[in-house]
Structure I
Amino acid sequence: MQPIVIEVFKTNVPGRSAAKRVIDHLSLVFPCAQFNFDLTDCDKILRIKGGHFTIAEVTIAVNTLGYRCEVLE
């Protein structure tokens, strides 16, 4: 069993409808993870909680939809 990990990413997702599209896509790619956005933050924060994903996989999945995504340092 993998440990539960929480990763925080900054994105350029512009609004709620785009965030829903990203979450719908990520839910298909990573069905055992949980996702949420904080679009009020200047970094348009995406939080992911789960144990079966890598930073690279998440970045590629979001980039595929045309949005920037990188780990928040």
Structure II
Amino acid sequence: MQVKALTTEQLAALIRHTVEQCLEEYFGDPDLGTQIRPEIQDQLKASLAQTQAGARGIKLEAINHLVNTN
């Protein structure tokens, strides 16, 4: 398929994919081989379970309040 035959969305997706590949080749995966502490694993699992159960997390206003008071 020639580039001129692509839609704008297809061209954007092709460019995005190409850039992602180049970045992966250049930088690699910085977390590859990193061990996650058990307590962090537990927190991530709990967060995922809450999200899957429909929890929405902390509201932006609450985050803003915490950031602005510190």
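When helix-only ellipticity at 222 nm (-39500 (n - 2.57) for each DSSP H run of 4 or more, over all residues; to 500) is computed for each of I, II, the one that comes out at -10000 is I.
For which of the structures I, II does the calculation of mean projected area of the Cα convex hull in nm², for residues 18-57 alone return 4.5? Mind showing how you got there, number by number?
Numbers: I: 2.9; II: 4.5.
Computed on structure II.
Suppose you compute percent of Cα pairs over 21 Å apart for every structure in I, II: which one lands on 14? Provide the component values of the computation, followed by the final result.
Numbers: I: 14; II: 65.
Matching structure: I.
Laboratory data are not the source of any read-out in this text; all were calculated from the coordinates shown. Everything quoted here is computed from the prediction, not taken from an experiment.
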